[in-house]
Structure P
Amino acid sequence: MKKQILFAGAFAGAALACALPASAQSIDYGSLTQLFGEPVTTSATGSPQRSTEAPVDMTIVSAEDIKRSGATDIPTILSRVAGVDVINWTAGASDVAVRGYDQAYSPRLLVLINGRQVYLDHYGYTAWSTLPVQLDEIRQIEVVRGPNSALFGFNAVGGVVNIITYNPKYDQVTTGTVRAGSQGYVSGDAVATFKLGERVHTRLSAGIERQDEWNNAVIPSNVISTHDPKRWSANLDSIVELAPKTELRLEGSYSDAQQSDVAPTYTVYALHYKLWSAKGTLTSDTKYGLLQGQAYINHAKTTFDYTGVHYDFDNPIVVASVQDLFKVGAAHTFRLGVEFRHNKMNTTPAPGGEVSYTVWAPSAMWNWNVSRRFALTAAARLDHLQLKRTGTFPDPNFPNADNANWDRQQNVPSYNAGAVFKLTDLDTFRAAYARGVQAPTLLEYGGVQSISDFGPPFGEFAITGTPFLRPAIVSNYELSYDRALPQLGAKFGIKGFYQRTKDVKTSNGFFVLNTPPALSELTYANVGVSEMKGFELSASGKVKGGFRWSADYTYTKVETQFPAELLAQTYTPESLSIAFDKTTPKWRGNASLGWSDEHWAVDGYLHYTGKFGMYGGFGLPLTPVDAYATLAARVGYTFDNGVELAVSGQNLGKSHQAQGNALYAPRRVLVSLSKSW
């Protein structure tokens with residue numbers, strides 16, 4: 001590890017000696033979008049690029065798309081993106097995945113807000129209702145398909161959702177919105193942007209929301225407890241210009257959410273989240289390149305009662321990083337960096353212990369513009385993880401009841417490589433390879449510990465994680481072709497992909513029968529290999545007269561190779577919740593049609609998901625979920641004074657619909673009133 005860091009430092013020093021200054025540190029996305037005539041990203045390489053020319057498979061959802069969607073949450077918006085799977089469990093809980101593998105507490109998606117991760121490390125999933133941003137302050141949502149750990153960071157294994165908010169230095173966004181609708185839905189939010197003196201630019205936002213829980217259960221016996229969803233959040237984003245080429249960006253947020261959710265045992269229960277974060281980013285444009293230092297703290301507290309047992313998760317995480325983005329000549333862009341992470345959680349429901357890990361991760365990226373039409377990008381990252389445990393165990397016969405078992409290290413590399421070739425100004429080919437790493441969660445490493453009596457013939461069992469769990473390795477190969485048709489105001493694309501996951505981790509418990517007096521255990525294990533292949537078709541366009549349209553269709557086929565020795569023990573992929581071949585729909589698709597003029601905006605959305613299976617509960621067989629289609633629409637009118645009145649609806653085709661195996665999603669109609677200044 002030390003040799004690798006020294007090598008990276010030596011390489012950085014040699015490169016910096018001949019580096020040219022990088023571009024300005026604060027990105028004005030609005031001006032760049034107007035310049036390029038399409039959404040722009042800086043996330044993949046650090047330099048502004050058209051999304052169609054980025055070395056990763058990316059779709060950008062713009063602020064205009066969000067406004068016209070009629071959605072009140074981000075999962076609804078993502079469900080209309082090609083290749084994205086969304087399972088709606090309850091009124092406040094959804095899980096999101098890219099190209100299959102969706103499940104309760106979906107662990108394969110990295111979600112960022114302005115570069116800060118917002119998924120919950122203790123269980124490795126995203127509680128979407130806790131995100132502290134209002135839809136009105138989002139500049140764009142970047143959806144990246146495939147593993148991209150080397151480019152985007154820790155645990156970006158199935159995909160990345162990168163949420164970028166308006167920059168208070170360039171975007172004077174001040175709005176207020178209230179909504180009301182069926183199922184007792186009411187919400188309100190406000191966003192204000194202002195200056196403090198000449199060098200401080202600030203945006204404040206806050207929102208509150210409540211609604212009635214859906215009241216029809218797909219499997220009534222799995223509903224343990226419910227809660228009418230309610231939440232509130234606040235967010236601060238401030239940029240301080242310290243010098244002409246140096247700025248400090250300070251961000252802070254708090255969110256409080258109560259809702260019903262679905263556990264990995266596929267039972268419905270009520271829980272309460274309290275999350276706060278603080279982040280600082282110092283950026284300076286120097287003769288050695290664009291230097292950036294960043295640090296943030298996330299602190300999540302989650303409490304709930306499950307089958308009469310109280311769980312209290314306390315999970316703080318500290319992340320700090322430094323990087324340099326610089327150019328060598330006109331064609332070569334480099335990004336060198338190192339990241340530090342410290343992540344810990346208390347043991348629960350049996351207290352007394354603490355599980356943690358520390359990660360040091362050097363990384364490097366090289367983007368080479370070989371010619372005006374051909375570009376190559378390569379990136380690598382090495383995660384050096386040091387696991388640790390302190391404190392007591394609930395019983396002297398508890399499995400691995402020695403903290404020394406957690407004194408373990410892991411060194412796991414990840415890679416990204418992409419080639420973009422513009423055959424003509426209208427034709428673009430892209431080839432990409434990626435290797436991502438899905439690290440075990442703190443809970444899987446032993447954060448949950450308890451003793452339960454299963455009765456004869458098993459008796460007492462320990463429910464716990466294990467320090468011996470290995471990361472899952474995800475490799476992805478992709479080819480794509482995009483064609484623009486300017487005479488029709490349209491474009492279309494086709495892509496094929498293949499993905500392989502090695503050392504798949506069980507989602508439900510794995511029984512280990514230990515020799516007495518040691519307690520037998522219900523824990524986690526690495527089992528099998530999963531392969532996924534498929535293709536995606538997409539098309540979109542704008543027509544004179546204010547019309548716009550889009551359509552996409554995605555096919556995926558998943559095959560899981562399950563070890564024969566586990567089959568001999570009567571284990572099945574279904575019993576361990578890794579039957580991805582049966583729980584991943586083969587087909588999904590979207591279509592939209594919209595029209596707008598100076599005052600009116602009318603949009604309709606159709607989403608289709610093919611049939612799939614879903615786990616019926618712990619130890620129960622799969623429950624079939626029929627193929628379904630959802631219809632949504634929005635009609636809005638904007639007055640000359642900036643006031644907009646809109647009516648929108650979701651799930652308009654049926655009064656209630658099974659979109660998973662928890663609660664039926666009802667038809668919903670909303671009215672919103674907003675004002676922009």
Structure Q
Amino acid sequence: METSKPTVAELFGQQRRFVVPIYQRQYVWNAERHWSYLWDDVKRKTLDYLGPDSARSMATHFMGALVLLPQPAVRNVLPYKEVIDGQQRITTMQVLLAAIRDTAVAMGLAAVSTDLRRLTLNDGLMENPEIERWKVWPTDSDQEHFVGVMEAGSRQEVERQFPARREGRRLIPPAGLPGAYLYFYDELANFLTKNDDDSDLPPEEASSRIVALLRALQNRFQFVCIDLDPSDDPQVIFEALNGRGEPLLPSDLIKNYLFQRAQQVGGNIPRMYQAYWREFDSRETENGSDGEAPPQRFWRVMERQGRLERPRIDLYLFHFLQCKQRKEILITELFKEFKEWWVGTPAGTVGLVEERVKDLRVEGDLFAEFFEPKRITTSGQHLYNLKAMDTSTIYPLLLFLFGEAKRAGRVNERELDGILQMLESYLVRRFVGNMTTKQYNRLFLQLLKNLSEGSAAITAEGLRQQLQGLNGVTVEWPSDQQFRKNWLSMPIYSSARTRATSMILSAIDQALFGSATEPVRISYEKLWIEHVIPQKWRAYWSAGKLNDPEIGAWVGSDLTDDERRDVVLHTFGNLTLLTDKLNRDISNGPYTSKRPDITKQSALRLNAYFQDRMQWNEDEIVERGKSLFTMAIKLWPGPA
């Protein structure tokens with residue numbers, strides 16, 4: 001390998017391209033951890049350039065390493081190098097140069113903007129000008145954003161193309177390359193109008209500042225470039241050099257590893273990427289279709305896994321490996337486990353490698369349905385309910401059922417619906433009893449092993465028998481009697497359990513819509529759990545008495561009336577669903593004012609119950625709990 005130390009002007013000043021391979025991860029730098037530090041360095045070096053200390057102005061600033069793999073020359077095509085490592089910093093530098101260029105144009109500084117165009121665009125004869133004109137060509141999933149930002153010409157145009165999204169009352173600016181452009185543009189505008197003490201900068205000094213900034217950036221910011229020899233292994237160097245910058249996700253390492261292996265056996269990398277991996281980089285979420293917020297990158301959305309949040313792509317690969325290997329693995333060792341799995345199974349030819357990558361894509365499409373299920377189908381509704389239970393340890397089993405078992409013809413659609421109902425019932429009944437989840441990972445992997453053995457048909461009855469045979473409080477499937485006792489006496493509500501509780505209430509509400517009821521489409525996700533007797537009941541409500549001896553004994557015979565009320569108000573009989581506004585308007589008020597608002601404003605069948613209930617107390621809570629339970633036991637049948 002060869003090393004060099006080019007400045008920004010030397011790196012980008014030649015007619016040459018830097019191409020990020022399509023199997024590299026997408027752009028992930030952000031303001032807090034990356035852009036702000038780069039901008040501070042640029043600003044400090046510019047002020048040194050303008051200051052009296054020549055030694056400081058002449059000192060160079062190290063930007064980090066670039067690992068490049070020169071590609072063979074092709075007639076009429078501009079020479080280019082693949083960026084094996086350093087794509088985040090080299091792409092960010094191009095966006096920063098574009099922001100300075102557009103500012104110079106707005107200021108009427110033609111010479112500055114011309115210099116900057118030379119650093120961002122190639123010219124002359126090209127085979128494919130639409131692509132070859134760019135000094136840097138990012139990975140596939142970032143190309144549209146990159147071109148949009150680099151061609152926009154102004155902050156206003158970038159904002160128009162990539163608007164902020166609204167979350168409640170907050171406006172969230174765009175992330176990625178559009179976010180980088182807007183960040184640098186705004187910082188630059190402030191730098192050209194304000195001194196460090198926030199006093200106004202004289203207008204005539206703005207042009208000298210931007211010229212100094214350009215000169216400092218061109219001549220005093222330096223990269224260390226490592227040009228690899230064809231005999232060097234890019235994957236080894238790629239893994240070794242990624243301690244600097246944004247830490248690579250396991251999925252980034254896996255993606256790189258996959259395509260490096262495919263390249264080694266002569267695979268058509270662009271075609272394989274487009275066919276099997278591009279979806280992981282470009283798929284967008286379905287939220288935002290109502291105009292409230294633009295969609296996000298689906299596989300980069302963070303989901304909770306235990307105590308930590310991880311992107312969906314990492315969770316998918318984690319559950320995919322557990323499904324394939326039928327064993328527990330640590331998510332912290334995901335890349336290591338993937339390489340061991342890859343090496344342990346035959347994948348030495350192009351066909352075998354491509355089959356493996358295709359399998360990842362097919363299973364990925366299935367996994368995506370677990371997060372955005374089509375609720376118009378029975379299985380989609382069950383998947384939605386299972387997601388609300390927040391039990392991700394079930395995903396390897398679901399991948400097996402929807403993937404391998406279905407493709408092999410071992411489970412049909414009707415049986416699959418029944419199996420999903422059994423699994424949902426198992427989780428709901430244990431959730432209502434506030435029973436431990438510690439053994440779920442082992443349990444569901446054992447069920448996966450049991451169901452995967454042999455070639456016999458997989459049925460809901462077969463799974464029911466397996467669940468029925470589980471013994472002990474850590475794994476047992478609660479009986480109808482246990483389920484009823486927990487439903488009527490166990491406080492179900494807590495701030496950490498609202499999602500599953502809300503799902504259970506919404507499932508009952510949907511079941512209450514009979515054939516004689518007009519069809520109503522309700523967005524249950526936007527509803528809030530409401531306590532009919534509020535948690536702060538002492539302000540408007542007098543103390544009540546629980547007269548049902550059976551429920552009273554279950555709640556606690558040694559408790560005072562006030563203490564019993566504090567328990568039963570968190571049971572299902574006292575919980576309902578309301579809109580956020582209605583919830584806030586009536587939350588802690590007395591029942592006499594609460595009931596009319598609930599019955600007039602709510603379209604839920606769940607709330608029709610209150611129409612002829614003129615008072616509300618502990619006995620009413622118990623009666624409504626029993627009424628709701630008649631639906632719950634049908635929705636979530638037990639082991640008997």
Structure R
Amino acid sequence: MRGSVNATPIDIDERRLHDAVRVANIPTLLMVLTQMTGDLRWLDDPYRPVRTRGLEDNDTGGLAPDIQDEVRRAAFDAIVAWRRGVPLAIERPDDELLVHMMSVSVGRRVEDAYAAIIAHDLRVFTEPPRRLDVPAGFEVLVIGAGISGICAGVRLAETGVPYTIVERNQAIGGTWLENRYPGCGVDTPSYLYSFAFARSDWSQYFSQRDELHDYISRVADEFEVTPKVRFGTEVISATYDADAQRWVVEVRSADGAVSTLRPNVVISAVGAFNKPVIPALPGIDTFAGPSAHTARWPEGGIDLAGKRVAVVGTGASAMQLVPAIAGTAESVTVFQRTPQWVAPFEKCHQPIPDAVRFLLSEVPLYQDWYRIRLAWAFNDLIHPALQKDPDWPHPERSISGLNDYHREFFTDYIREQLGERIDLLDKVIPNYPPYGKRILLDNGWFTALRRDDVHLVTDAVAEVREHSVVTRAGDEYGIDVLIWATGFDVINFLAPMRIVGRSGDELHERWGDDARAYLGTAVPDLPNFFCLYGPNAQFGHGGSLITIMDRQVNYAMSVLEQMFAGGLGAVEVRRDVHDEYNARVDAAHAKMVWTHPGMENYYRNSRGRVVAINPFRIVDFWPLTERADLGDYVTERQA
């Protein structure tokens with residue numbers, strides 16, 4: 001929650017604290033020690049951790065055991081003193097010290113530009129939200145009550161802006177409500193996949209679906225978002241009324257009744273992973289057994305015991321599902337169109353030890369620096385490996401020397417995981433560069449593929465019959481259950497809502513499958529309209545979805561604040577600003593792996609343009625969303 005990490009005097013269970021510090025992450029403890037004691041020697045040798053590799057936590061820091069013991073003893077003493085009322089010696093490190101601390105923590109030079117991101121996650125920098133002077137009768141409509149909608153609702157409420165959320169489902173949660181297939185979980189660390197304003201005590205390093213959904217629902221309740229939601233309400237259309245400077249929004253309730261809302265501002269929080277794709281195959285309606293897309297898993301589940309199960313697709317959901325059901329089903333046959341690059345998942349399904357949870361809960365500064373270090377590893381670290389080297393002589397397998405190094409690392413990992421099953425090697429090693437598709441984390445995928453009751457078919461399903469599926473090669477496989485792990489339509493943003501702008505033009509007729517927005521957020525011809533998780537908003541190289549949502553909401557709130565201060569009734573992003581930004585997006589993508597001609601991915605539209613993900617580093621996107629420049633907008637005085 002919001003507030004200082006300085007403690008008021010309170011008793012602490014020193015035995016539990018001792019046990020927690022004994023197993024704590026050394027690079028994180030060093031940051032806590034530095035701030036609590038003000039002693040900068042903890043940032044120098046012999047205490048400097050070795051370089052963190054990849055996504056690992058580097059728990060020991062690579063330090064000798066006696067040095068680790070010294071750090072742990074000093075950290076224990078400092079934390080006990082802090083809990084007894086001794087204030088932080090360095091409450092607010094300046095930018096230079098923040099970057100130096102972070103550089104020491106990860107064992108490499110961190111750019112000065114990261115100071116703002118580091119400060120954002122340190123609660124000592126958190127200021128109470130300022131109430132805005134909202135015009136009488138002003139209201140915002142938020143569409144969707146998933147992560148994005150909750151984030152918007154919290155920020156609107158804390159600044160005093162009236163709002164309503166409409167949600168087509170009957171409960172909070174969005175993606176984490178709709179996805180409940182076996183094995184469903186997050187591949188971003190739990191302590192990073194959470195709101196900065198609402199931390200949590202997570203049970204696993206990478207949480208499963210139920211815990212994630214409980215967290216989202218709890219946040220919505222605690223911040224009083226839930227009472228602002230009209231459940232079972234779907235938006236049919238939104239039309240801008242230029243004279244009134246309002247949107248006319250038609251909504252349909254669960255009983256079919258249609259009504260009209262007239263908000264001043266619309267924030268679309270419908271997300272992208274909410275339109276499942278199932279191929280239109282011959283005979284699909286004739287299948288006699290249970291059938292479901294992973295994102296539409298029946299609430300009561302599917303009885304898989306003793307059944308022959310077909311899983312179509314090998315993306316992220318399949319990689320979670322197959323290991324979860326192997327051994328329950330009689331057999332699992334996986335139909336793979338394209339193999340995926342897979343990275344090690346060191347802490348997959350691992351519970352966070354109680355001692356570590358105690359430390360994370362009782363010492364906010366430890367949790368803050370732990371989260372900051374996670375962000376470093378999961379944000380921009382691999383961005384250089386995504387850049388094409390025009391002089392690289394082997395574009396058929398990689399795009400640069402660095403990218404080729406990653407290919408060798410992943411290939412070696414796959415070989416190691418397959419063990420004696422070398423017959424699978426040619427089936428699972430991709431023939432395109434690493435990161436050309438979304439990189440996946442190993443949820444036990446290769447362990448499952450080694451099982452005698454799991455079969456990998458490298459041919460696409462072409463036809464469905466009553467009790468079987470048939471591949472393009474004509475091979476028929478008898479099955480009892482058919483599961484589609486075939487992903488989502490992330491290209492047709494905001495569909496199926498009909499959105500009509502100032503000009504009278506319908507947005508989707510203008511966009512087609514080539515959606516564009518400024519900062520993934522603002523669209524010309526749509527005054528007072530903001531998209532969350534809009535075109536080119538997702539970061540394909542890393543980062544937490546919640547971080548991106550927070551930045552987009554921050555930007556939208558900055559626009560609203562300036563609207564109110566300036567007595568404005570309408571703001572619309574300028575066409576030239578929008579076009580220049582999208583030209584930069586396209587130019588950056590042209591130099592990156594996602595436009596490599598040797599593969600396909602769900603990021604690109606029918607013309608090959610990348611529309612789903614952002615090519616920039618998060619550290620470069622951050623300042624663009626810190627404060628809106630109303631010079632980028634056409635503005636109107638309040639009517």
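Where a number appears in this text, it was derived from the coordinates with a stated rule and is not lab data. All values reported here derive from a predicted model rather than from experimental measurement. Cβ atoms are built from the backbone, for glycine too; each structure is taken alone.
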Kindly point out which one of P, Q, R the value 0.85 was derived from, the read-out being FRET efficiency 1/(1 + (r/R0)^6) of positions 140 and 588 (r between Cβ atoms, R0 = 30 Å, to 0.05).
P
Identify which of structures P, Q, R gives the largest calculated value of distance in nm of label points 7 Å out along Cα→Cβ at positions 212 and 436.
Q
Of the structures labelled P, Q, R, one was used to calculate helix-only ellipticity at 222 nm (-39500 (n - 2.57) for each DSSP H run of 4 or more, over all residues; to 500), giving -9500. Name it.
R
